[in-house]
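So, here's a batch of structures to check.
Read-outs: derived from the displayed coordinates by stated rules, not from any lab. Model, not experiment: these values are computed from the prediction. Cβ atoms are built from the backbone, for glycine too; each structure is taken alone.
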Structure I
């Protein structure tokens, strides 16, 4: 009887999580283009719906019984939702770099509430996602609301779709000539591959990682340089 009760509770809770995730997913589908540009003006009009999803995050404690894909999807969605909220709170603005509070940048401000705790965006990305669920593709999942950032997905991540979506996002990012310029003997690549080099070189070189996704075969000894990051807002 006790096991049935626990199973029923888990089923109800899972249904609630999925319903709330759908709210965020619908907002992304409505206000984010397939190219990853955000219509913040229109998003602002639906801010109450976003706040509804944030209230769900605030009261939801990620459970160890969740699968790794569930946890990864939950935290990436939380990062992206709170980044959008931060932009809307300070909108209009030209760049997320313009946001400062008590001398702290957007990533150092403790404002993201999840499961009764308050986090900075940096803590979600580096302490939770990168440390607990190591996956270099996290860098195309979380979005910094900037032009040079990998495009934001126009749907929420779920346990079911996260692996395939991250794989597709990484492939798109690597082959996007506005963010990475690939040649056989020379590459000019996103600074993300420099800032988080350790993540991309755990099982080989940066070139090895690029070659997993690149449409152009890159020589292992190709010359590498890093492109200047464009921090302008990823607005439509």
Structure II
């Protein structure tokens, strides 16, 4: 199994208030699967994604991603895990504004062991003709394509997407989802997508529904709907 979590718990303390964000969460994914995690705000989706990405730590439980056992890693090892194994895609792109599209991608290649060719990645996300544009000269969809390219260039085994279409219009959202599906097929990348949009679940191999820090439903889609056919 590529990703396996068992009995994950996470509690946050704020003054005298205690909030349990995750309660005995567990699931497993095979390599090359797309998994969509659904749930309302406060359900634990982002906390779960951050723990899988090595940004946050679980209070208890075990997490395995490929050959990594996250709960036993020191901070230096977690940094290496984030650098070598994980790509992050966020809702608001997080591009460096004074760097061109190409230079934003080059930032990642400079810290990667064996990065992909930048031109190949720019072709894959259909952004080669815009590579010398600055983020302010790009549309939201184009900026998201560059953020995807930046995540992919280091050949991550795992791609974590936090509301990747949340800031985009309907047509652009479908373009980005189609791109993620193509990335999954071309590179056999395992992809986790957290979203409020139930329709996106139709393109995923697995669908997890969360509520109040728990997985309340774990579904397998026998037939995947191509992103271009998804309606919402």
Discussion item. Suppose mean projected area of the Cα convex hull in nm², for residues 95-174 alone works out to 5.3; of I, II, which structure was it derived from?
Written reply: II
Fill in: Structures I, II, by FRET efficiency 1/(1 + (r/R0)^6) of positions 31 and 191 (r between Cβ atoms, R0 = 30 Å, to 0.05): label with the highest value
II
Fill in: At a computed 23 (relative contact order in percent (Cα under 8 Å, 6 or more apart)), which of I, II
I
Fill in: Test item: helix-only ellipticity at 222 nm (-39500 (n - 2.57) for each DSSP H run of 4 or more, over all residues; to 500) calculated as -13500, pick one of I, II
I
Item to complete: Out of I, II, choose the structure whose coordinates give distance in nm of label points 7 Å out along Cα→Cβ at positions 79 and 183 equal to 3.2 when calculated.
Response: I
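Matching task: 18.6, 66 is the computed value of Rg and Dmax of the Cα atoms in Å. Pick the structure from I, II. Provide the component values of the computation, followed by the final result.
Details: I: 18.6, 66; II: 17.4, 54.
Matching structure: I.
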